[in-house]
Structure formats: C-alpha cells, structure tokens
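Take a look at the structures listed below.
Just so it is clear, none of the values below were taken in a lab; they were calculated from the coordinates. Only a predicted model underlies this, so the values are computations on that prediction, with no experimental measurement involved. Cβ atoms are built from the backbone, for glycine too; each structure is taken alone.
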Structure P
C-alpha cells in the first residue's frame, strides 16, 4: 500500500476511527534497542494515552513505566497488537521513550527499526528520513504506521508538516475532512449553551436521567456537565473529547480534588484524618480546612505542605518516592500525593482545559445558571509546571473536609481535597492560555 502524500494518509487513518494524530521524524538512534525518543519533558504524556504508571526506583536509571494500547498498521491495511509497548519516563534527564513496540507483534515493521552498527551510521544521529505516525482513537487505542525512508509519504510529511519551531519532538498530524475536530466540536457546543442563556440547575445521573439539582455549591459545574451529557465522576480522564471542563464564578478556581495515596490519610481514611487533625464547631461538625502554601506553616492546622524529591533548577524528579507531603506539627506525613499519582492525574486530565465563567440566575422561581463568552483555554502542560506553581505559592492546597455527627452519634464524612489557584495565575500552568469566543 503506497501513499503519495500526508492528506491521503490522513483520510486513511480516519477509516480506523482515528480522531487525532501525531508524527515523529526518526533518527538512527530511534530503534528497538535504544527505544524511540519522545522528548525531554513529560509533555508527551498529554498526547499519547497511557495506562497505569508503575515506578522502578531501584533501576540504574530510575524510571516510571506506563503501558500503551499500541497497534501497528501494516502495508496491507491490517492492524496487529504490540502488547508489550510502554512509555518509559526517565526522571533523571527527564525524557520519555517508547519501548517494547516490536515484541510479540509479527506484523511490526521490525526490519526498519533495527539498531545500526556504529560503522553503518551515516548522519550523526540526525533525522534519517523515516517518520513514525501515531493515530489516537477515542477508546485510547494508539495506531502506529512507519513511513520508511525515501517513501512519498515520508517526503510529503517532512516537506509540508515538519517544523523545528520550539524544538517539538512530536508534532500534530492534521486530519482533513472530519465533521469536526474535538476543539471545534467543543466550541460549537459551548456556543449553543451560551446562546440559549438561562439553564435550570440540574444533574445527570448514572441511569441517564437529568433531574433538578438545587442549593448545592457545585451545581453550576454539574449543570454544564449535564448539558454536555457527562455523568459526574472522579476518574482521571478529561470530561469531553480530550478537554477538561472547569466552571468558575469567582476568582479562585479548583484545579483538581485528588485523594492522597500515602500517609495517615490514605492508611486510616478521611474520617480518622479529620477526627485527628480537624477543628470542632458548636454544631457537631468537625472540619479540616485552610489555605496551605508550600513551605509555609498553616496557623490553624499547624501543618506544612512541602514538595520532596523534585529538582526545580533542572525540572526533574530527583527522588521517585517523593511528592507533595502534608506534614503535621510533629513532622509526620499526614497526607502524601506521590509523583506517580500526580503524573497520571495531571497529565491525563489537564493537558487541555477549558475554563467557563458562569453566574447564578433565578427564573420562574427556579435556580439556574448563565454561561458566558469568551471562555479561556489552556493547552500543553506538564507536572513540572504544576509543581512550580505550587512552589511559588500561586497554587495552594485548600481542603474542605468535614465529619458530621447526628443525634444518634453516627458519623458521616465528606472528603474534598482541593488544589486551587487564582484565575489570573492560570497562565502559569500552560504553554498556551488564551481567550476563545464561543
């Protein structure tokens, strides 16, 4: 099967259900032995869907590994799984490489991905004419196709698409002829919502029913999610076609609400955490609240949030056992969000985020909301940008946990571990942050 240009191949990718695609010009060092270099930062984790992250701190080069649901497209148009494919995140450099892409996959283009002997190398590890194309499907399947050296497809890509601007290793492969890209679809849907004006406060439930949802602090977000057909959930995937939707009506915005994965909180649970560290109120409710900035002791909780194991000068993880630590007055870890947890959550959920301003508005005695244009869109981020914003105090840990005791002495717990930021500082979290009229 011979493709003469990138546009022809883009249409071909769409027949497999691909909705987004990337390409990477290969060098002689991109092979099955040396792995395929995907960049000197963790930003590629926004582009390539991955599974569970596993840490290997004991290796000579400490790293994280994450599985990829990777399939090769061969020249006959058949796809074949490469089940051992994974992303390897080397923390020391940092850099990300693709590995295992030939293992247990007879249809893989192995003859074009073999390492060269030193005396066979000709171009000092610069681009050698091969181009790897990656197609992303809605179910997170990644389809790979190798345009070999001197092929019409490889030449078309390098002549028409490749740019050395900003030194990007993986670049967007445009898909023509789609009914609409994810971004265009998002903008069109927001346009309809904004144009309609007032929307009754509602929530979409798992059974598919949309019901009124009144007098709740988070109902503005639930209403927008219902309008998008999104059932509220706590998973790490973006809300809508690769975009995370964030509503706000005030200047302080909640970025995410992850549960700690180590420390006292994780071991004993939210209730025991609040009972131990929270403060009492006269109405039989115990709270754990307060703005916690990195390396500043909170006067109410007497706790200090700190970042362990990250080299801010180099932008690298220096200790894989580190993360965000909430230390109590005895310097014991009350709660820990490990780098493993933060990498997976931040890179998966926040690579593309849309911030939508709304106001409460009552109509015919019913509470509801109006959503406004322009919206603000953030594209391209990585863990180091989030950690640097935390380190500077621009982003904070602002929990709202409570334990309520009823008349029978039974306790109910409401956990909410919020990381928040002022709207004006959102620009610090993304390579591109801009207004978008809808």
Structure Q
C-alpha cells in the first residue's frame, strides 16, 4: 500500500521543470480504496514511462485530492510526452493558476486554445489568468472576443466588468455587471460587484437592491460545462472505478451491466451520490420507473447530488409524457443550481409546447448564458422567437448553428429558412431550404430530405 514515505519517493523521481521542492503527498486521511487507486496509477507511470496518458491520469488523481504541486509535475510530464494533447495543457494551466503561477497558467491556457479553440472554459480561464496577472489590456481583449462570439455568456461580461474595475472605470464596470445580471439573474458575485460600482456613483438605492440580491443568492456564479474538470472531480469518489466503468458500458448501450456497476459503487461507498443519480437515468431507460424513483429518493438524501437528481428525474418524467411533473422537477433543479443549462433548456421546451413562449424564451436565454455552446437552447430560442413574431432576431441565433457543420446542419438550415421566410426574405429562405435539402440527401437523411422538400414547395408556392 502506498504510504507517505512511498509518495516522497514518487516526488523525488518525477521529472519536472519546476525547481521548487515538491511537497510530499499525505495519504493517511484518504480511504484505502483511494490509496490503492493512487498506487495503481503510479505503477502505470512506472511501467509505461513514455505514455502521456498514464502520467496524465496520475496527475488528474493528484489534482482531485488537491495535491497541486505534484499534479503539476505530472501534467507537465504528460504535455512533454504528447505536446498535441489538449487536456494536459488545459488542466496543467488550472493547477498552475491554483498555485499562483499566473504567467505559466497564461502560457498553458494559450497553448490549450491553440490545440482546441472551441474549448470555451480555456478562453474564460485565460481571461481570468491575464486579469490576475495584471495584464488588463490582454484580459480585456480576451473577454471582448468571448462576448463577440458568445454575447449571452454572463461570465465574459462579468470579466469585462472586473477589468474595468481594475482600470478605475466604475461607470463602464457598472454597465458590464448590469449586463451580466440581466443574463444570469442569480449571479450573486456580479450583483455584489455592481452594487459597489453603483455606490461609487452615489446611486445608493440601486446599490442596495443589488446588495439584497447578493444576500439572497450568495457568491454564486455560472459554471460553464467543463468536461475535463469533471473528469478530475470524478477521481474523488471512492467508488470512482465502478462509476467510470459504468459510464463506458452505458455509452456502448450495455444498460444492464451499467446498472450492475453503479450498484457495486453504492455497495463500496453508500455515499456515492453520482451512482444514485446515474441509476435514475439508467432505470428510466430500461423501463423500471419504480427503481428510478427509489434512487431518486436516495440521491435527495445526499446533498451533493440534489440538482442532478432532480434533473434526471425530470428527464424520466418527460420521457413518460408527464409534462407537469417534469417541469416541476426541472424547476427544483434550478432552485438547487440556477445555472443548470440543460434544466433551463428542457423547462423552456415544455413551456414553449404549452404556448408560454415569453417565459420559454427567458429560460432558453438563461441556458445560453451558462452554456453558449448549447445548440438545443439556441435552436429552441430561434423557434420561439419566430413564433413570437421576431424572426430577424431568431435569424441572429440560428445563423450561429451552422458552424461547425455536422449531421444536424440540414435541420438547422431548414429552421433558418423558415425564419427568413417569416421575415419576408423569400430569396434567402429558398436558398437555405435548397442547401438543407442537398445536405440531407448527401448525408443519407432521406426522411428529413422529404420533409425539407415539402417545406420548399410551400415556400415556393407562398412566393407566387
């Protein structure tokens, strides 16, 4: 078993560009299963010293248990072994930022973005690292670029507010913070920063309203989806290996095996909340609503999983056609996690179906505020705006769905064509509908191609 003495040896053997002494890893307080997992991960590095993934996996486990100095060593080793691997550059930057090495973090986030420009968390982290490093000009440029690409991203507007505050421009800061709380009304930190900016201008009554909002929401901030950090956090579960294996077999469609593995996780660690949350969805997919209900109740007793438990239960109810129960579950999700993009999206879809389009548009917008890359929310918002008689506003959103191209592109182009037709631009409507039809045929989507053809004929008849 790996003890503190062994880990000191690990630190001594680990290659690093960091000249500072590496702190030893103290494992006495960790569960035996965790110590065993770290030992196996270290043995993998020893047996495969040129394998970047082995070093990266050990780094992620160390990162999960806040052993940042040693995690940094192994992230750097993984990056040296595989310089084209985006995860090690990005996660290495996260750890460097945690350690206060801002210049190194900036370099790592820039490299991560060069490897995967679409990974939004790296852009946000880069803007924040530049701000922490005092490079206000570069930080402003990064946040402005994010706002241009994702105008709904509340964190980017908040970042611009912080840059303006650091620059001594409280008027500009207030404008940016106001936009942030418009996009994310429960963004507690933005309310607090806005209150301070308003106080600077003697607007005490308005400032007090935002201080009251801060007292109500606390230091909450939107959390954009970050799959890589989610992988790191998953390493803290004692039953991690069962849960990870269950996720892999579930993706392969082996639902019964995934259920069994999650049950093993609970047997190994009764507080494994993620396993209960997973079982709500898995039992729903195999038609065992009674078992899904059982694990929903169990998950609610474990506070760390409440939001996702409500969400999965909402999906279960929606799939059974129980819209009212699904909407209630999604609202409960948002009470626990106001920035849950998929809960906002699913609730919006239910509201739109009930004809409550304005409220639906609000939830679609809040989904995009937390996750500007949520294509379902952008598509839903576009459809609702057309129904509300605002097709040109819809076009602005739908246009963003066309890149990058993928299997859904023909459908997106059809909805965009519908929006242009509603806006009175028949020429653009027909052009996009014809493109959609050609794309669907090229991709072998025969049924969709037939639907598009019928819509194309309607548009052509409407033009005459």
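Match the computed value -5000 of helix-only ellipticity at 222 nm (-39500 (n - 2.57) for each DSSP H run of 4 or more, over all residues; to 500) to one of the structures P, Q, and report its label.
Numbers: P: -5000; Q: -23500.
Derived from the structure labelled P.
To test your reading of the models, identify which of P, Q gives 0.40 for FRET efficiency 1/(1 + (r/R0)^6) of positions 112 and 408 (r between Cβ atoms, R0 = 25 Å, to 0.05) when calculated. Working shown, then result.
On the way: P: 0.00; Q: 0.40.
The read-out comes from structure Q.
Suppose you compute relative contact order in percent (Cα under 8 Å, 6 or more apart) for every structure in P, Q: which one lands on 7?
Numbers: P: 16; Q: 7.
Computing relative contact order in percent (Cα under 8 Å, 6 or more apart) on every structure in P, Q gives 7 only for Q.
Comparing percent of Cα pairs over 25 Å apart, for residues 232-335 alone across P, Q, which structure shows the greatest value? The structure with the largest value is P.
With distance in nm of label points 7 Å out along Cα→Cβ at positions 160 and 424 coming out at 3.1, pick the structure among P, Q it was computed from. Show your work: numbers first, answer last.
On the way: P: 4.6; Q: 3.1.
Source structure for this number: Q.
For distance in nm of label points 7 Å out along Cα→Cβ at positions 200 and 360, which of P, Q scores largest? Result for distance in nm of label points 7 Å out along Cα→Cβ at positions 200 and 360 over P, Q: largest is Q. A value of -0.30, -0.41, -0.53, -1.24 was derived for log10 I(q)/I(0) by the Debye sum over Cα atoms at q = 0.06, 0.07, 0.08, 0.13 Å⁻¹; which structure in P, Q was it taken from? Only structure P yields this read-out.
Of the structures labelled P, Q, which one yields 4.1 when distance in nm of label points 7 Å out along Cα→Cβ at positions 296 and 368 is computed from its coordinates? Answer for the origin of the read-out: P.
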